Structure I
Amino acid sequence: MALNVTQKLIKDHLVAGEMTPGEEIGLTIDQTLTQDATGTLVMLELEAMGLDYAKTEASAQYVDHNLIQEDNKNPDDHLFLESATKRFGLYYSRPGNGVSHPVHMQRLAKPGKTLLGSDSHTCANGCMGMLAMGAGGIDVAMAIAGEPFYVKMPEVWGVKLTGSLPDWVSAKDVILELLRRHDVKGGVGKVIEYYGPGVKRLSAMDRHVIANMGAELGATGTVFPSDKKIRKFLKQQNREQDWIELKADPGATYDIQEEINLSKLEPLVAKPSSPGNVVPVREVEGEPIYQSYIGSSANPGFRDFAIVAEMVKNKQVANGVSLDINPTSRQMLTNLVNEGYMANLIPAGSRLHQAGCNGCIGMGQAPATGRNSLRTTPRNFPGRSGTKEDSVYLSSPETAAASALTGEITDPRKLKIKYPDIKLPKNPKVDTNLLDQPLAIEEARQMPLEKGPNIASIPEMLELPSTLEVPVLLKMGDNISTDEILAGGARVLPYRSNLPEISKFTFEMIDDSYYDQSMKLRDQGGHAIVGGFNYGQGSSREHAALAPRYLGLRVALVKDFARIHWQNLVNFGILPVTFVNEEDYEKLEQGDILQFTNLRNNIRNGYEFSVQMKGKGQSIPVRHALSDRQVEIMLKGGLINWVKDRKETANK
């Protein structure tokens, strides 16, 4: 049977289940990636599991999100992460080394491997011919401990690329085009695989840009073939020995097929406040901007900065515009300096920030109230920038640079300058100074964990009861993101390892009384929330499930879920159910009491059951999508309890 690249990767790593779309499968994981916003919990989970040493081929912990050191909390957590990597046998990428995804691509990514990361943009490394997927932190902890990763077998969505990108159009416009066509739910339950003659005209980093924002489509992953362009990239990183060719078999087919003619694309922009709200730049030309932001994991390459440097050379940024330059790796910044590009950016009036995620996650660089920010970042969810009432547009570096020069959103094709011809360095600097190697196992076993005062253990979770009577504390609409459930940014994320403290920010963007109301109900059986379509889109941060669970959330009843958040809810014992009849959403109001009876048997014995609306004399049919394994996890009250129970049973 002829296989596409995705099917080859899955077949090579399949340890449980059948390759039938929608069925749960188990995959061996070769590599893992954690970052500091999620990694502290992962390391605490490894400690709770009693892990001796990482079982993966390579696992890396990056410090890229929480770089602002306004007090002791972030540096204390960095020390804890460093000690944990030494104890458990992981790579450690120090603060300032860069964003996890491009650094992992440079140093560790290998064609033909699987990568699981506690960051939703882990899919970016699918550019290397890997099956790279985002997941909740506890799933990544399980993978580090040698356990399979369980996921529903995706459909493979083949996107054939033809033609070549015209001047002033780049890789960001390719993924924005797919979002324009399909919006933020278009990739749910799918791996997007790019193929066709147009792929050969995209560099490895172009592919990274496209693969990164597969997360914004809700996709399980994005896969590119491993070809001569990937070999060239690895050779530049002094890792040519890691290259293998990986391509689809002749005659391979796809569950879904689509074509993008690169030659016909034009500059695009995602308007506030969704990555799927995409229009041609020409339709919003003239909108004044306050900020133009270059960088992030969505545009992390040398070219993405170099082309901006050439566009602003011997020019000045428009009065009143902040041109923020966010290098994505120390190595890339070094090469920009060596090639002279920083000498163009600084005199033009740009502001240089440290290598990291920075403003993409709301960690500084927040825009002013009522002003437009144009960014090359992957997301523009409400408030993600750090400004509650923000107005963020997403674009390519070319569009962002053109707009910085004019002071308003501008189609770069309108500039009266020649399209820059960017050449990559012939002998790029390879910098590994801030990437610490794992310790040998015997030395690792002697290393203590350093826990600062801000680190709190995860509290014990109760099993799922057979009877629940819970009020609906919140009713929400469609596309609620994890940033709205629990924000990132400099105000919130320093408490990432302190659950009681970080929980105080839960749902504050939607209802700032949620924390107080949930605390009143926590010891009375908890509460439920109701939502619309695509609930939990965005970041993989498991805090968005763990904090509500700590506050007593027992049931999430929505029209449908984003994949990673759904898995996180299961992992922490929150029952995720959907409406059988979507119109029943209208019957429920905030304050309604939901009664679940015979609940444990109901979820064991079938996928559908009824929920009573107390005092209204009505019932609502609901559905769960749990596998048999996940049912047992739910009954135990979450994955930590399930793991502990397995250990106790094995030791008897």
Structure II
Amino acid sequence: MVPMETTYEGPITLTRKGLGFFSPDPTNRDKKDDLLIPAEWTNHALHGDIVEVVRAGTYRDPAGRMPPREAGKVVRIVTRARDHFVGTLVETEGRILLEPDYKKMHLPIEVRDTAGVAFGEKVLVALNGWEPDAEYPWGVVEEDIGKAGVHETEMRALALGQGFSSTFPPSVLAASKALEAHGREQIAQEIAEKATANGPRRDFRDAPTCTIDPADAKDFDDALSVRALPDGCTEVGVHIADVSFFVRPEDALDREARERSTSVYLVDRTIPMLPTILSNDLCSLNPEQDRLSVSAVFTLDADANVRDAWFGETVIHSDKRFTYEEAQGVLDAADGIMYKELSTLHALSEKIRARRQAKGAIEFDTPEVKVELDAEGKPIAIHLKERKATNLLVEDFMLLANEHVAEHLAKLTSNGGPHFQSLYRVHGLPDADRLENLAHLLRVMGYHLKLSGGTISGSELNRLLEEVKGKPEEYLVKTATLRSMAKATYATKNIGHFGLAFDYYTHFTSPIRRYPDLVVHRLIKAHAGGAKVTAQEMQEFDAIAVHASEREVAAADAERDSVKMKQVEFLSTHVGETFDAVISGVNDRGLYVEERATHTDGMIRIKDVGNDYFEYDEKHYRLVGKRTNKSYQLGDPIRVRLVAARIPEKELDFVPAES
């Protein structure tokens, strides 16, 4: 009997030249063990596709550009990573092609039905197939986005390219219309029936309550109440919009929210998970209005220890909508609206944060880039958002609520029973190989990272982050450290949260913009005697966790690309000027640099580094001139001149200023 060939299943990685790589053992971090899949053996697979692969012996490059390497061959495409692509319509040699925006799509798509769209337009194309003997895959135009290069077109293209649309399907629009007509009446009826003395919805309308959000926020999904108790303790309520009152399992709103899983925050707009009648009105905890909420209510002693906690349905009435700046102004002046309440919250939050840090929670505090646009969408300024004490105050209480809700649900589900599942936000220990690479990189830059048994403590990372504070390479070190960490994801199995040093953690505080929070609210209600979460629904929790994690990454990519595009557009008017930068990456192609003021990154190609032949010293992350011995090393400050800005590609080209 001939033994069956071993088949491996997993994602394929493709280079821009169509060369494939596949890992037979995903747990093995050594990329040298990956199988090389020549372009002619990829069987029309595209980057990220789940494929079946068999070993195919040793591949010898006919051109002699690569050493012999163990190869693989794709025998079947299990699932496509993407079936829609955004790009620009062009005509080449009599054929209509889509030039995809997605950089990891290594070839164009033949467009067989343009739906009357003209060349030069950005479109959304559905991938329909790829005949065995065809040069390119083919598809049809599903949506005309607009003229390439126009602000509105490019922002919509970024979102659609990641699968997010600003428009809702007819079933959701119909549900929204019904809520516009009857939503306020439903709130009033719910309060009248259930916010009674012995009702299931506790009434917090007499507790001093406020929201604290960014100045441009349109939806307010969290509020804080605070009142002193006779025994010297303080009651703090973390009140979260009761989205689950309006969005019921498997209705049109729920199906769409689950598919989207998250809101998307581009540089100039929000693409909401829920229609605006809910996100900006009925669910938003607007000031001077009675609103339904699900709350985590804590009794805290003078040292901010949790003496008691309650979780359930509430009704609140926000007395004041603060921006972060307004609330900070009250604290700084020690006077103003709700000063007593804000100062109490501030004092407690500092103690909560200190305790969290003492446990080893990692304090990255990486600054966020803010791009200011004019009315036409053109960038006019770029700066870093300042995190004030009020930002930290809100964050501290949201983390407190998320932690204790997770622990509450874990205890209730630990003995089985009718609600045996929960959703967690988990963050595993960093991978040992990545930590070793980080430690080596830091040693080259003059920093020492103490590892123990292939892992690291949060306090050691905090020591490093404190050491680099205020130095030119601070942002680079923080970014490199973040990249070495595991990614936080959603899961039904709790493994704790390494970055926050929590044994239990979930997402509870943002159901307007995150679907997992909505699921957690339903669980809280179910355990408190409300509508049961069925066994069938809980069996879908694993799928919800995977999908929500994937959509979170897609949203983050769209958000990052929108900022990067505007950074490049902003600097495109400064071509020829010089800037202070730091070397953020080094490889055999050249230097990656990050401009200091705007945190925009670009590249110095190796041929432009200087009047010498530069070689890549991989061990020390540097380029070294063969004749002059001049070196450019990771983390070095460098003065650069901008020579090109390609807005569609979101790329900048620099050269050393002295060249």
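Since every read-out is calculated from the coordinates, none of them should be taken as a lab result. In this text, all values refer to a predicted model and were calculated from it rather than measured experimentally. Cβ atoms are built from the backbone, for glycine too; each structure is taken alone.
When Cα extents along the principal axes in Å, for residues 197-548 alone is computed for each of I, II, which one produces 65, 54, 51? Walk me through the numbers on the way to the answer.
On the way: I: 67, 57, 50; II: 65, 54, 51.
Checking each candidate, the match is II.
Can you say which of I, II returns 0.00 when FRET efficiency 1/(1 + (r/R0)^6) of positions 421 and 557 (r between Cβ atoms, R0 = 25 Å, to 0.05) is computed?
On the way: I: 0.00; II: 0.30.
Considering all the candidates, the number was obtained from I.
A value of 10 was derived for relative contact order in percent (Cα under 8 Å, 6 or more apart); which structure in I, II was it taken from?
Working: I: 14; II: 10.
The read-out was computed on structure II.
Please state which of the structures I, II yields 0.95 when FRET efficiency 1/(1 + (r/R0)^6) of positions 205 and 413 (r between Cβ atoms, R0 = 35 Å, to 0.05) is computed from it. Before the final figure, lay out the partial values.
Values: I: 0.95; II: 0.65.
Only one of I, II returns 0.95 for FRET efficiency 1/(1 + (r/R0)^6) of positions 205 and 413 (r between Cβ atoms, R0 = 35 Å, to 0.05), namely I.
The value 23.5 for mean count of other Cβ atoms within 10 Å over residues 189-196 was derived from one model only; which of I, II is it?
Numbers: I: 23.5; II: 14.1.
So the calculation was done on I.
Please compute distance in nm of label points 7 Å out along Cα→Cβ at positions 365 and 501 for structures I, II and give me the label with the greatest value.
Numbers: I: 2.6; II: 1.5.
Top value of distance in nm of label points 7 Å out along Cα→Cβ at positions 365 and 501 goes to structure I.
Can you rank I, II by distance in nm of label points 7 Å out along Cα→Cβ at positions 125 and 317 and just name the one with the largest value?
Working: I: 3.2; II: 5.9.
When distance in nm of label points 7 Å out along Cα→Cβ at positions 125 and 317 is calculated for I, II, structure II comes out on top.
Of the structures I, II, report the one carrying the highest value of mean count of other Cβ atoms within 10 Å over residues 101-108. Don't jump to the answer; show the numbers that get you there.
Working: I: 26.5; II: 17.4.
Comparing I, II by mean count of other Cβ atoms within 10 Å over residues 101-108, the maximum is at I.
Once mean projected area of the Cα convex hull in nm² is calculated for all of I, II, which comes out largest?
Details: I: 27.8; II: 35.4.
Evaluating mean projected area of the Cα convex hull in nm² on every structure, the highest lands on II.
Taking distance in nm of label points 7 Å out along Cα→Cβ at positions 45 and 453 from the coordinates of each of I, II, which one would give 3.7? Don't jump to the answer; show the numbers that get you there.
Details: I: 2.9; II: 3.7.
The read-out was computed on structure II.
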